[in-house]
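Here, each number is a calculation from the coordinates, and none is a lab measurement. As the structure is a prediction and not an experimental result, all values here were calculated from the model. Cβ atoms are built from the backbone, for glycine too; each structure is taken alone.
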Structure P
Amino acid sequence: MPYIKQEYRNQIDPVIDELLDVVRDIASENPFSDKICGIANYIVTRVACELLNNNSYDSLSNIVKTLECSKLEVVRRLLDPYEDLAIAKNADIQSFVKT
């Protein structure tokens, strides 16, 4: 769960903001290109491996768990509301409608 103490956010967020400025500058010509996805993949992979990897099965498993939980949080907070709007606009798939 990404909801860490505010004191930690206060230390981490300025560094993340600086990183985001660099990435946005690199990808300024097309923010939705493969380039930005590749950069994001690199950053996430590098940070997860550097913070969580001590070359044991448990640490490698923790990398996967952390990434999976991050993915699920993005789905829950960003994708699900978008999907709900699409259902409201276009109607649900009949297989999911309970009768």
Structure Q
Amino acid sequence: MYGRKYTITVEGYVKKTNAIGEEEKVWSDNKGTVKGKIWQLSGNETYMSNRDTRIVNYRTAFDKPSFEITEEDRLDYNGKKYDIEVVNDLDTRGIRLQVDLKVAG
């Protein structure tokens, strides 16, 4: 990977029950950090039911960390949250991961 690598935080969650009995995700940055870059792949904007919806797809790649990263996690870079869509082992040797991301807003 070319250029400067940035610190990206991997967040996991636990399910907790709120005051009215609904389950909700409580995110924390307890999983760890990785060094990598995030770049934009595509973007889409739609207007439905009196609101705009924007979905932007990103990708990142980094050396495999000592902890597990799954589609249940999310990434935080500079305060922006990225939902993980796919975790791909690039070389099938468990050395580098490519992660496809989505931001909806």
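Match the computed value 25 of relative contact order in percent (Cα under 8 Å, 6 or more apart) to one of the structures P, Q, and report its label. Walk me through the numbers before you get to the answer.
On the way: P: 21; Q: 25.
Value 25 for relative contact order in percent (Cα under 8 Å, 6 or more apart) corresponds to Q out of P, Q.
Suppose distance in nm of label points 7 Å out along Cα→Cβ at positions 25 and 41 works out to 2.5; of P, Q, which structure was it derived from? Intermediate values should be presented prior to the final figure.
Details: P: 2.5; Q: 1.8.
Checking each candidate, the match is P.
Out of P, Q, which one gives 0 for helix-only ellipticity at 222 nm (-39500 (n - 2.57) for each DSSP H run of 4 or more, over all residues; to 500) as computed from the coordinates?
Details: P: -23500; Q: 0.
Only one of P, Q returns 0 for helix-only ellipticity at 222 nm (-39500 (n - 2.57) for each DSSP H run of 4 or more, over all residues; to 500), namely Q.
Supply the structure label, taken from P, Q, corresponding to Cα extents along the principal axes in Å with the calculated value 44, 33, 25.
Values: P: 51, 40, 29; Q: 44, 33, 25.
It was calculated from structure Q.
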